[in-house]
Structure 1
Amino acid sequence: MVMAWGQFIDHDFIRTPISSGGLKMKGNGLPGRPTGCVIDQSPNDYCYHAGDERVNTVPSLGTTHIIFLRDHTRIANELTNINPMWTDEIIFQETRKIISAFNQQITYGEFLPVLLNEKLMKNYGLNNAPCHSDVYDETVNAATGNAFDVAVFRFGHTLIPHFQGLMNDDLVTIEKFKTETTFNRPFLIQKANGTNQYFMTRWMTVGPAGRMDRIFEKAILDLLFVDSNGDSFDLPSLNIQRGRDHGTPGYNDWRRWCNLPRATHFGSNAGGLVNHTPDNAMRLGNVYQDVDDIDLFAGGITETHIEGGGIGPTFACMLGRQFKNFKIGDRFWYEQPPQHLGGTGFTKGKYKKIRQL
C-alpha cells in the first residue's frame, strides 16, 4: 500500500521544495499533518502526513512509510554527491525509480514465493530474472482487478497478530501492546525521540504473525475502532460487504474463471467444496443457503493451502494472474534492459545491486 497510496507514485505532496530530490521530513520521520489531526495524545504528539491517509491507523503502517521515506532520502543524498550537476527533478525521479525497483525485487523475490509454490511461480513467470529481461507486453492491462482488491489481497487480515511490540538490538521484546490498543496512536513510534521506530521495525521483521486461515484476531472482529459508546467495526464482515457493494461475483464463479471445479454441494467430497476441510465446508453450509451464494472472500479464506504455499488454490490463481499482469504490463518494470524506452532501464551494474536485496 505504500507504493499504491504513498509518496512514491502519484502522491508526491510531501516532496520537499528545496533542491535535494528528497521528501519532507520531521527529524528522521514523516512530517506532521498540517490540519485535521484529532488523535493527539499529548501536546508533543502529532499525526503523520503521507500519501496514505491511514498512516496513523496502526504504528506498523506508519513505520513502513518511514522506512521507505528514509531510504528515499538516503539514496537522493548519495545521487546528489555522485552527480552534483543533476537537477532536483532528475534526482527525485531517479530515486523514485530505484525505490520502486526495490519494492518489485522484494515483492517478487521474497513475498510471492511464500504464498505461491515453485510450480505456480514458474507457470506465471513471476520469478526474478538473473539478468535483464524484456517481458513487457503492451496488450496487457496492468490495472488492479476489482475482485483482487476487494477480496483476494485482504487475506493479510488473517495475519494480524494479537500483539504489536518493540524489540531491541538483541531481538529481545522490550514492550508489547494488544493490537486493539494501538489504533490511531502514532505516538507509539514517536516516543523516545523516534527511536521506537527502530524497535517497531525489528518486531515487524521477526515478531510472530498470525496464520493465513479463517481465524481472525479479536482486535479486528470486536474491538476495531471502538467508539465512546462501545460500538466497533468488524473487518472480515466489511470485506464481505465491500465485495457485495462492488458486485463481485461469488466464489464459485471465480473457481470457474481459474479452471477449478465448481462446488455443487456443501460437502468436501467430489463435486463439493473439494479444497476445504470437512469442518470449513460445514461452516460455510451453516451460513449460506446455496453454494453459489458463497462470497469470494469467505470461500477463499477458508480453503486449504496449496502444497508448498500459504494460500488456497483459488486465491493462488487470482493472485498469480494479477501479479503476472503487474509485471508484464509495466513498461517501466525494473528488469527491462538499459536501452528500453530510450534508455529508461537500469544499467547492468545498478541492476546487479538491486538484485542483491
Structure 2
Amino acid sequence: ETSVLDYTMQQYRLFPIIAQSYACFFTSKAMNNLYTKYMEQSSDGNYSLLADIHASSSGLKSLTTTMAVESIEDCRRACGGHGYSSFSGFVKFYQDYLPNTTWEGDNYVLTQQTARYVITKNPKKYASQIGTNPTITYILQYLNEPNQKCMATTPLNFNNQEFQLKAFRHRIAYLLANAVDQIDNQKKSWNSMLVEINRISHAHCQYLLVQNFITALQYNSQQQINDESLNILHNSTSLKKVMTSLCNLFVLHTMEKDVGEFLESEYLTSSQARLLRTQVYNLLKEIRPNAVSLVDAFLIPDALLSSALGRYDGKVYETMIDWASKEPLNGIILNIDPNNNNTILEKAKL
C-alpha cells in the first residue's frame, strides 16, 4: 500500500506548511533579537528602531496568524473524513487558534500600519539611513534599477539565495512604487487603496520571513548573537542541507502562490514561472525522506496534540477504536421520536 506522504498531491499540500513553520520559527528569533537590540538602545535614549519593530510585528502578526489558520484547515482536509472527527485534534486547534486573526488587532487593519510605514520611507528623504535601514535600501535599489530581470535559465537556478532575496525585494519595491504613484500623482485616497495596501504589507512581511530563514542558514558561531539552535544548525552539515531544501521550498512555493505579482513587475517571464514550478516539485522529493522527522523535531507531546491521527507511535486505528469505545454516549439510547419529549429512553445494555 502506498504511504499517504508518497502521493505528490499530499506532499504539495503539506510540505510547504512544514517549511512555513520553520520560517516562522527563525523569524521569531530574529524579532526577539531586534527587540533586545532596541531595548539596549532605548536605555541610551535611542528609539530609532521603534517604528520598524512596530511595523514589522504588526504585519507579521497579520500574515503569520492567517498562514497558521489556513494551514490547520489544509491539514484537516488532507486527513479526509477523519479530519472532521474530534479525534483528529484539528477541531479544537482550529477553534482555539482562529481568534488570533482578530484579537490583538484585526488582521486587515494591522496591514495598514505596516504599509504606511514602508510607503513613507522615501529613500530621498531618509538618505542618511541607506545601508542601515533595510526597507529604505531595497526601495532605493529598485528605483535605481526598476527594469531588473530574473536571470534563471534552469529550475536549479531558483535555489540561489541571492536571487531569492532579489526577487522578493524587487516585488515589494514594485508594489510600493505603484502605490506611491497612485497616492501622490493620481491623488487616490488611502481608503481606495486598501486592497493594494494589504498586498504591500503581506509582500513586505513575506520578504522578512525569507530574509530571516536565509540569514539563519548563513549564521556562524562567530556572530555576536549566541543561539543554541542556530549553533546546532551551523555545526551539522546534514541538518543544514535539509534546512536549505526546506528554505528553498518555502521561498519558491511562496513565489509560486503569488507568481502574478512577479510576472506583473516583469521580473519573471512565463517560461521562468514554469521553471519555478518544476523546482518546487523537485524540492518535494528532496524533503520527503525527512518530512516526519522535521515535524517530530518540534517535540509536541501527544497529550497536547490530543489526536488519534498525529500520535508519535503511529497507532492511529487502534487509538480511534479505543477512544470511540470509551465515549460516554455509548451508554445511553437517545430518543429520535419527535412526539416523545424524553431525551433519553434508557441506558444501553453494553
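Each value in this text was obtained by applying a stated rule to the coordinates, not by laboratory testing. Just so it is clear, the structure is predicted and the values come from calculations on it, not from any experiment. Cβ atoms are built from the backbone, for glycine too; each structure is taken alone.
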key: Read-out FRET efficiency 1/(1 + (r/R0)^6) of positions 106 and 338 (r between Cβ atoms, R0 = 35 Å, to 0.05), computed value 0.20, structure in 1, 2   = 2
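State the single structure among 1, 2 that was used to calculate mean projected area of the Cα convex hull in nm², giving 25.4.
Corresponding structure: 2.
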ask   = Suppose you compute mean count of other Cβ atoms within 10 Å over residues 98-105 for every structure in 1, 2: which one lands on 19.1?
value = 1
ask   = In terms of FRET efficiency 1/(1 + (r/R0)^6) of positions 186 and 266 (r between Cβ atoms, R0 = 35 Å, to 0.05), which of structures 1, 2 is highest?
value = 2
task = Could you tell me which structure in 1, 2 was used to calculate helix-only ellipticity at 222 nm (-39500 (n - 2.57) for each DSSP H run of 4 or more, over all residues; to 500) as -11000?
result = 1
